[in-house]
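Below: a set of structures, written as C-alpha cells.
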Structure P
Amino acid sequence: MFGPGITPYLALAIVFALACEAAPFLRRDSQNIHVWNHDGAVEYQNSSAVAAANVRGSTFYSTTIALNSEPDVFYNSFVYMSMPRGGKGKVGYSTEDGAEYASSAQMSMSWSTFLYGEDAWVYVSTLDPADTISSANDVTIRPTTRGFTKQMVNPTTIRIFVPYQAQGYRFSVEFNTQLVTTYNTLSGSGSGQPSTTPGPNGVPIHVEPRNSLLIFAEAIPTGTMATDLIPSTGDIYYPTSGLLTGVEDINHQIIYFQPGVYYMGSNYAPTLSSTVQWVYLAPGAYVKGSFEFQGGASWLKITGFGVLSGEQYTYMPDRNNGLNHALTGKCDSSCLKLFQFFASSTTSPHLDLHGVTIMEPPFNSFVVYANSESDLNQFSMSVSSYHQVGAWYWQTDGLELYANSIVENSFFHANDDVVKLFHSDTSSTNIVIWKGENGPVFQFGWAPRNIQNININGVDVIHNRIWWQDVKVNTCLINHAPSAVDPSSSTTADTSKTIQDLTFSNVRSEGMNMCLIRIWALSNMFNINVNNMWIESWNGMPAASQQSVFHALSDSAGSQVSIGNEVSSGQGLGLSNYRISSTQVTKAASNWQDTAAGRLNFDANLWENWNAF
C-alpha cells in the first residue's frame, strides 16, 4: 500500500524491490541466513500512522543479503521504518513531548534485522533518486572502527562485507546525501533551540542522517542456545494475528507470537497471568502493545527476533487515565512501560532478554517494581542482542541494570538516560548507542546509593544530539545527577552511603559532542575510573556550555561526602588516557581546564580527588 508523499519514482522502486522476491535468484531463507517480510501487511508511506494491521516499510532504503559462499544468491531483508510519534501527531495533548525537533526536521529511522551463520554481503539501495553516490567513500559505516569492506555497486547501491561472529554486529549505514546538521540557535537566555538552520548566531551541534538506516546482523541460534531461546515443547499458547484481546486470560507458561502482525490498540495494556513466564516473538512477529509480568516466578524470558512496538500509544499513556495522555506532568509509576515486571524476594527472578527489538516506546521502555529495595535487588537479568529504535519522546530511557545483571551486544536509540547504573555487580559490554537530546548516556545519580562493582567496556556512541546551552544537571556521556527531590540543593547527600569500584573503559563518542562528565556526589565515592575515553570533537557550543563538573555535596547537617584521594592513592576519580581526537588530556599537560581541550571545571577543593594522566 502506497500513501501520500510517495513519488512515482519511489513507487516504482518499491514495486521493483517487492517483485524481486519472486525472482529465481532471490530466496527467503537457507541454513545460514534467515530473513523475513510482511507480505500484504506493509504500508510504504511517511505521512501518517499506518493501519492497525500493517507495518511501516521504509520509503528510503531496501536491503538484500548474499552469503559469501553464494555471492549470486540474494535474500530480501525487510526494512522497517519509524517516524516521530508514529505519524499520528500529538494525541490528547499539546504540550512539549521531546519529539518536536525530530518531527520538524522530518527525521525517520529505518532498520533491518537478519540472522546469519557465515560471512555475508549486505546490499543497501536507496529508493530516492537524489540519494546517489559516486564512490564507496560517500557512505559511512558507524561505528567507524568496524572496518567493514564497502564497495559501490551502482549510484544507488553499496555493498558491505559483514564477517560472521557469534556476537553479531549492529551498525549504521549513512549516505552523505542524507546528512543534516543540527544547530543551536542560541536564542533567548536559557537553553537555546535546536534547528536545521543556524540563524544569525547559531552554532553546530551534531551531524546525523535525516533518514537513518540501521543494520542488525545477529547470529542464528544453534545448539543449546537455540534450545534456551526458542520454545519448541511445553505449555505453549499461539495467539492469532490481528486484534489481541483477553491476553490477561492466557493461562499458559509460554506465549509464542508466530510471524504476523498483532495489535492491542491504544487503550489496552494487559497484565499477564502469573502462569506466563516466557514471551517469544518469532522473527517476523510484530506486536503493537505492551506486557506487564506479575511476580512469583523464579525465571522469565523474552526472546526471539520479533518487534514490540509502542506506536499505537500516545505519549505518556497513563494507566490512571485510561492510557490516555497523563493529566499531570509526572506519571513515573503509573505511565505505561512496554515491559514491566515485579520483583519478589521469595523467588529471586532472573530474566533472559534476547533478540527483541523495541520500537517507539511512549515512555520508559523497561521498569521493575518491588515492595522494597532489598526485594528489587533480587531481580537480575541477562540482556543480549537487544535493540531499541525510534525513541523520539522524552523519558524514552534505555535499560536500568539491576543487581547481578549484564547487557551485551545490543543497540539503543534513546532520548533520556540510556543505561542506568543504580545497582551493584553489573556489566555493560559491546553496546552501540544513538543518543537523543535529553539525558546522559550513563546515569548513576539522582539519589544517595550504596553500589559497587560496576563495569562498562566497549561502548560506541555513534551519534549525540545533546544541545542545551545552560549547564543541565542530567546530561553528558557520564552523569551523577543531584537529588531528584531537590536538584538545586547542596545538602541532600547521605554520608552513610558509598559508591565504589565503578569503571568505564573504552568508551568512544563519534562526531561532535557536548560534554564528558558531570557529578554532583550524593554519596561517598571511591575508585571511579574512566579509562580510554575517546571523544572525536566538541560541538560548536561555547566552552561554558561544554564544561564537565565535579561537586561533593553535603548532608542536612553540613557534613560533606568523602571522595577518595586520586593523586596519592588512586582511589578517587581517575581519567586515564582521556582523549579529544588525538589530544590526550592530562594534568601534567595543563590542557584539562574548562576552556582547554579537556573542558574540565571541577571544584578546586577536589584537586587531590581527581587526576587526568
Structure Q
Amino acid sequence: MIIESTPTSHDLEQVAKMGVQLNNLDLAIKALEKAIALSSAFNPELTMNLAMAYATQGQRRKALETLNASDSILTQYPSIALLKADLLDALGQYQIALDTLTMIEDAAPAKLPLPDQPSESVTKSPLLYAIDFSLPSYYVRLGQLHLALGASDAAETYFERALTVNPADHKARLALMECHTLRLAFNTALKTAKSDWTYLKPQDANDLACLQAEINLYKDQIDLAEKAMKNVPAEITSNPRVLAIKSRMESLLGNQDHARELLDQSLDTFQENFDPMPSSSAKDALRKAMNLTAIAEAALALKDLPLAVDLYSRTTDHELNHPLFAWRYSVALMEAAEAQRLAEALSITAHAPGLSVVSNENHAQFTHCLETLEPVLSQEDWLCLKARGLAAFEGEWQFELNIDPCLNDPESAAAVILSSNDELTVRRTLEAHSENAQVLQAFGIYALRHGKPDGVQMAEKALQLDPANPANHALLAFLNKDEPEQALKSLRTALQFWPEEAEWHALAADLELQIGLPESASEHIAFALKSDPDNAKFWQKSAEIKLKQNDLEQARGDLEKSINYQSADVSSWMQLADVNRRMGNVSEAISNVKNAEKLDPDNKSIAIKEAQFLLDQNEYSQAAKKAIEILEQDKNDDDARIILAQ
C-alpha cells in the first residue's frame, strides 16, 4: 500500500498498528515517521507512538528527541510530558524528569484522566496501553522522583495527593508506606499498610510483605515479621530480599549455619537480578536499594561486618539523605569499628573486620550519616550513636562526651567500657549491666589494659554466660599470662573455636616454652608462621624455640628472616649476634652488633657487647678503643674497665 499508492497519515497509522501486531517494529517506525511527515499539524498520538516504538527497540535517546516539544505543547498534551519523564527516569535523569513533570502541574488536574477515564490515546494504541497516564499515576511519578532525589517530605505530599484522588491506588499506598519507612516513621508506615490490598502484582505484593517484615524486625517483633513473610506470593521463589529477611530471622533464632546459607543465596540472586539491571528508574533504584539493605541487615545479624559495610557503601548520596539508609549504614560502620578495636585488644586477626573499617573515609561517611540523622533520631539515641562512633574511630572515649545516653542498653554500655580510660566511668557502667556477658567481656579488656586485678573474675563470669565465645577464652588467657598453665588451658579452648588465629598460636608457643614444652611450642609457632609468614615477631619466637632445642643453624635462619621483615629491630640483631658467636662466627657477630649500634647508638649494652666480641676475637686494640669510648661517656662503667684491663 505504501509503495503502490499515496497513503494518508491515517493509512500510515494503520500500517504502524499492523506492524506492532506483527511484531515488526521497523515497519511500524517507518510508517509512523512518514505519517508524522505528512501531518499538517502536530499530532500527539503519532508522536507518542513513534517515541514508544523507538524506546521499545532500546533507542531511548531517539525517543526523547521525538518528544522534544515546546513547553506549551507539553502543557497542552500532558501525556507527552509523562511519557518523556518516564524515558528520562529510565535513564536515571531524575532531576530533568522531575522538572518535566513539575512544568505541567497546573494543567495536569484538568487534562489528565481519572482512573475510571482511560486516555483516548491509550485505547487506540497497542504501544501505549501498558502506560498509566491517569492523574494519580502522575502524582506517584512525582513522588517517586522526589524520593529518588532524597526529598521524602515532598514525596509524601504527592503520594498522599494520589491517594486523595484514588484511595484504592495500591501503588501510591505502597509508595507512601516506603516513604514513611525511609523516614523511620515505622508505626505510620504500618498504619498505612492497614488496607484492603485487593490486587497487587506479585512483585509489589512481595515488596509489601518484605517491608512489613523489615519494619517489625526493626521494632524487635520477630513473630509479626514471620507473620508478614507468609504473605510473600508463592510464585516468588528466589528473591534476594526474601532470602535476606529469612537469613536475618534465622540469625535471631540462633541458627547461624542456615542463616549463612540463606545470606549466600541472597547475594547470588541479587547479583543475578540487580547488578545487570537494564533500567535506572527511580522505582527500580529504590527496589534495588531496599534489597541491598535487606542483605546488609542479614550480614549485620551474622556479624559479618565488613560485608555489611561494603553493601551499605554502595548506596548513593541521594539515598543516604533518607534516614533509614543513613541510620543502618552508620550502625554498620560503628559496629565494624568497635569490633576492630576489640580484635586489636585481643590480638584477633583472622576474625577481625580489618583496619580498613576504621579508615578516614569510613569516619567521614559516619559523620555524614550523623548529620542526616540529627533531626530524626531522639536526642538520646543520636548522642549515643555519635559518642560510640567517635570512640570507635578515634580509639578511645572522647572525654567531653556524656556516657548517660549509652547506659540504657548492654551493647552501648559495653562500647563505653571498651573505649574508656576513666575508671569511675567504667565501674559505673559495669554496675548498670553487671550480668551481661558483652559488658563483662568489655570490662575484662579494660582490666587487661590497665592491670586491674578483678579482670579475671569478670572474664570468668562472662564465660559462664557465654561459654561458646572464643574471644572470652582468649581474654581469660591474656589475663592469666602470669600463670602459664592456666592461660594455656583457656587459649587451647579458644583455638578449638578459631584455629586460624595466628597471634593466639604465637602466645601459646610462648606459654609452652615457659613451662618446658618446646616441641609443642614449635608446632604452634609453625602454624602461626603458616598463617602469617611475613611476621617478624613470629620468626623471632621460632628462633627462640630453636635455641631452646639447641638448633643453632635453624635459629640463625629464623633470625635472619625476622630481620629481613623488620630490619630496624635491635633485639633481633643482638640475638643473631649471640647465635653467630656461639657458632664461632665472631666476625659476623661483630657485624651484627654494629648494625644494632647504628639503630641505637646510645645503648651502652650494645657497645659493651661489641667490645667483648672484639676481645674474644683477639682484636685487643679495637676492644680497648671501644672500652675507652664507653668510659669517656661513663668513667664508672665496670664492664668497660674489665675489658680494658683484659
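Results, tabulated for the structure shown:
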quantity	calculated
P(r) over Cα pairs in 20 Å bins from 0, in percent derived as 20, 55, 24, 1 - corresponding label from P, Q	P
Per relative contact order in percent (Cα under 8 Å, 6 or more apart), the highest-valued of structures P, Q	P
Per distance in nm of label points 7 Å out along Cα→Cβ at positions 454 and 550, the highest-valued of structures P, Q	Q
Label whose coordinates, when helix-only ellipticity at 222 nm (-39500 (n - 2.57) for each DSSP H run of 4 or more, over all residues; to 500) is calculated, return -1000 (choices P, Q)	P
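No lab work stands behind these numbers, since they all come straight from the coordinates. Because the structure is a prediction, the values reported are computed rather than measured. Cβ atoms are built from the backbone, for glycine too; each structure is taken alone.
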